[in-house]
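Got some structures for you, see below.
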Structure I
Amino acid sequence: MSLLTFIQNLSTFILGPFGIALITVAIAGTAMAAIVGWVRLVRIFEVLAGGAVALSAAWIVTTFLGG
């Protein structure tokens, strides 16, 4: 398996229903942990930005490389 195939498969996974659900659960879980006080409130925005970057990168790979 080449690196390009791996990246295309990963982007397909992230844009699929399970990948989007994982990102949503990560954001919600971090928000709940911040509300309880286990992590800093800034961590919510870090996870939100990470999810946005992951979705954007997967969309770019799928659009331009045909994933």
Structure II
Amino acid sequence: MKKFNKFEKGLIVDALNYYVANLEAEIEEAAKGPKNPIIAPGFYNMMKKELIQKVELLTKKSMAI
């Protein structure tokens, strides 16, 4: 299995941060309305942290000398 390089990792992490920020904003907005959302605030942030850890494991380690 091929691993991600630093650029690919950065792109994935940036995309996750952007997407999760939008999802969390939607949840906060929905909570202000008459109905309660099924997903609790913070759920997507928790999932983002787990996904970033997986991406870290699948990223090439730099060969610093």
Structure III
Amino acid sequence: MKSVLNFSLILLALLIHNDEAFSLTNYEIIKICKKDRRASTCIKNLQEKRDNLRKSNLIEIPVIPYKSN
């Protein structure tokens, strides 16, 4: 009985799992870039990255190191 339950849970997880990437909407991009000094360049860069992500191309994600006090 337990193995049937485990098998059904694994099968359910595989059916639910999606390989979609959730990218930013135009509104979210504008909201993020509103604080930037060069908003138009920021918007253009984020839209390019979003398009590359949708086309399954590699994108660069900068990593900012954490500075503790």
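Quick note: the coordinates plus some simple rules give every number you see, no bench work behind them. These figures come from a predicted structure and were not determined experimentally.
Structure above, values below:
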read-out: Among I, II, III, structure where helix-only ellipticity at 222 nm (-39500 (n - 2.57) for each DSSP H run of 4 or more, over all residues; to 500) as derived comes to -18000; value: III
read-out: Of the structures I, II, III, the one that 51 was derived from, the read-out being relative contact order in percent (Cα under 8 Å, 6 or more apart); value: II
read-out: Label whose coordinates, when Cα Rg over 2.2 N^0.38 Å is calculated, return 1.78 (choices I, II, III); value: III
read-out: Value 32, 15, 8, calculated as Cα extents along the principal axes in Å, for residues 13-52 alone, assigned to which of I, II, III; value: I
